[in-house]
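In what follows, structures are represented as structure tokens.
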Structure P
């Protein structure tokens, strides 16, 4: 549905994004993941037409849109700061784009009601002023406004980052369900690895303006292609093995779930590497959890 080819964005002598390539399939939840300043939001804004590209192409449904202004791209956008109109009601905010398109009032009302239902906004909330809403409700309004014109592609730039942890977890579950229910293609920007792994069909990991790796969440986590991806996506333990012949340390990386702790070395399986040691520090991280009927306490060592 969308193809980004050799996309670069330069600001004078600074290169924000350099020769990025990826494809997004129809009805896919595609995530751009990376630390702050890595170029993921710049890439999203270039797709939307809000940032000029220095080189490369943006192709939507087989049509090159690189030179088109944002208003002619038929792409929805949800911003981190919501960008809602405080002097309008919730319903007026959601229907704003439809009003600009000069649709009949009855059709606007129908479309507003449909998307409001999708994002779980009640009739009572539709009559409120935006300033009366909580952060989570305002985010639902921003998403509904972007969905109302029924764009084939919806871009979301860190839409949950301003919310508290519990609400963020709730809304990311709802957002994935919404994407599937609406049958829409979404490109989602985040620095939160858990969001990317949980919500995405494919993840593009960015680092310093470059695309480091593209793949499914499982592939990104289990088969990282670079040291950066290994360290950035999920928790990992670095084990240094000193090699006298090379007079240098060789780095090995192990996921926490690959490590077991036994009272005696002979309790481990014969094909497992065992290392003797003493636990120096234990930090409590929350309530116990159960996996396959076995209980574990959540601690870090």
Structure Q
């Protein structure tokens, strides 16, 4: 037996409980890790609240958590890692616990902190996936909404490194940081489209919406083509004929995590970690993120 955060009904953060659970056993191709850090993602809160119940129904009790990093302590047949290896990856059956299963572990370089390793997985893969789906090329102009957020921050860095002109909308407190990452920062809020036009002399070729802030109609107008706009956060996407990118096996064919890890270890890619919490304080982490208090990733430390 071991400890993990579970919930047995949909609801507010208070439904999260520190519980005794059966320690998972790795199946073929899987590894079990002693978790050193687990990332908190927006999906976790949507899942816990029941917002995703129609698309991803829960089988209670549930251990939340998509990403974790830790030390391998057991391996399944054919697993691509050995006991004692330091790894990170997407979890099978949840990451908010003392132990978690990974089915495609990626080696964690020694220069990468546990907190960064856990934080990189979902946000990094999401940013890389959407850039690939948009097909944005060197020399084109990409508008990223929510450029100060965790996914937006990675997308700005990846796009700028590829020679793409990046314009990023962000809050007043994030403008300087977004600029430092390689984008032209534009304050979001009323009048954002006019401010973007003033900075984009050659127009906007593609739009990546990581904000879900009701920007799709104007984004389509800026590009002149809804196929050039993708959102990961606005559930009204279909009303604007815009693609909602939710990931999944079909979208992850071009696996990006090893390359993202290499860039992060080399100091060429940063993921802001805002705060760490003991595992038992997962509910507080959810509360803080739902109140938008964070300026970066929240990470649980079992």
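Since every read-out is calculated from the coordinates, none of them should be taken as a lab result. Just so it is clear, the model here is predicted, and its values are computed rather than measured. Cβ atoms are built from the backbone, for glycine too; each structure is taken alone.
Data table
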{"read-out": "Structure with the greatest value (metric Cα Rg over 2.2 N^0.38 Å, set P, Q)", "value": "P"}
{"read-out": "Distance in nm of label points 7 Å out along Cα→Cβ at positions 4 and 20 - structure with the largest value, from P, Q", "value": "Q"}
{"read-out": "Structure from which 34, 28, 23 was derived, Cα extents along the principal axes in Å, for residues 164-227 alone, options P, Q", "value": "P"}
{"read-out": "Parent structure of the calculated result 0.70, given that FRET efficiency 1/(1 + (r/R0)^6) of positions 188 and 260 (r between Cβ atoms, R0 = 30 Å, to 0.05) is the read-out and P, Q the choices", "value": "Q"}
{"read-out": "Origin of the derived value 22.4 (mean count of other Cβ atoms within 10 Å over residues 68-75; candidates P, Q)", "value": "Q"}
